[in-house]
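What follows is a set of structures to go through.
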Structure I
Amino acid sequence: MEYYELHPETPQLRYINKAVEVLRKGGLIIYPTDTVYGIGCDIYNKQALEKVFQIKNDSYSKLFSFVCPNLKDIAKYAKVSDYAYRTMKHLLPGPYTFILPATKQAPTLLRSRRKTVGIRIPNHPVALKIVKEFGSPIISTSTTSRRGNVLINPQEIKNVFNSQVDLMLASGILNGRLSSVINLSEEEPEVIREGAGDVSLFV
């Protein structure tokens, strides 16, 4: 695994570009978000997606979210109601995952049985810079131990995933709270998981 430490507010572009190069070659990266470190790959590379499922030891029924650079891009992959748009505009970028009805452009492996997708716009310059430079969304699934515990220390993450991932961009120890998951695919919003993002708007 290639390993680089980035400034959390002004990340070095040369390292961002190395991550983008790995993604374009179908590789896997680890990168910081506003909650925890994420394992990422090109959402349109099926082989890369399958590697992520294997690493996480998850079945294909598990819904993986993905990172978009802005709200405008979300409309390509999800159907966004007026209410959903206003809500996301108010809360994003931020520590939320929004579940929305999928469009046909969303990869099949990332759609749930209910034809929904999970979308993130994390408030972290490294994650946003990666997807902006890459020009396409990337997977966002947390770095966890075999027991399912979230790993937030870069050195520990490096040791665990060294042989499974091609590159890691480190940006210090993160807060360790997962994103709040909000389902906006139905008429009424539903809090699926209360995490780092304030959910008082939905309860």
Structure II
Amino acid sequence: MIRFFDLLFSIIAAIILSPLLLLIFILVKLTSKGTAVFVQKRVGKNNIDFNLYKFRTMNISSDVQRLLTVGEKDKRITKVGVFLRRFKLDELPQLINVIKGDMSLVGPRPEVRYFVNYYTTEQLKVLNVLPGITDYASIKYRNENELLEKTENPEEFYINHILPEKIRLNLLFINNPSLKIYFQILWATFIRIIKK
């Protein structure tokens, strides 16, 4: 049933938002070098890598320098990228991932392989389901970049503090899946974006 709603909402959203998607595509292309859509390998269901799509918000090859983004003042982020990230508009191409079946609208945010390698056996259970565009952790850690910006070692802080809590929240959803929670998370995410 969730797959039905994933497809329904994603297709409707893609159609309604198509003018906005085109506008963002053009803005990214005109304001910085590189492709408008950034493709990155992430770990999906059953521990299998897939290509995740986002509008590019950083200068090309920035992910080679560092995997984590540290606040809006991160010099790798483009001017348009700051705006896109603030309102999560860079995530919109992931509607394609949902339509393809790589992702769900609601589920654990997919990580890069580097961080998945730190998962314990228990934590690997989050890979038993489709990753999602939003989840409990996305709502709680909506200011994650700002938190990382305040630490001396962002990567260490992420691995030892933020990542375990994200996985704990994701396991709550995985162990108690329901349409009610699915819609609650979608609504909470929508409200968070509107308020921002």
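None of the figures in this text is laboratory data; all of them are computed from the coordinates on show. From a predicted model like this one, the values you see are computed outputs, not experimental measurements. Cβ atoms are built from the backbone, for glycine too; each structure is taken alone.
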Comparing relative contact order in percent (Cα under 8 Å, 6 or more apart) across structures I, II, the largest value goes to I
Re helix-only ellipticity at 222 nm (-39500 (n - 2.57) for each DSSP H run of 4 or more, over all residues; to 500): value -8500 computed from one entry in I, II; matching entry is structure I
Taking Rg/Rh (Cα atoms, Kirkwood Rh), for residues 107-162 alone for each of I, II, the highest value is that of structure I
Value 0.45 of FRET efficiency 1/(1 + (r/R0)^6) of positions 75 and 179 (r between Cβ atoms, R0 = 41 Å, to 0.05) was derived from the coordinates of, among I, II, structure II
If log10 I(q)/I(0) by the Debye sum over Cα atoms at q = 0.14, 0.18, 0.23 Å⁻¹, for residues 27-82 alone is calculated for I, II, the one returning -0.46, -0.74, -1.07 is structure I
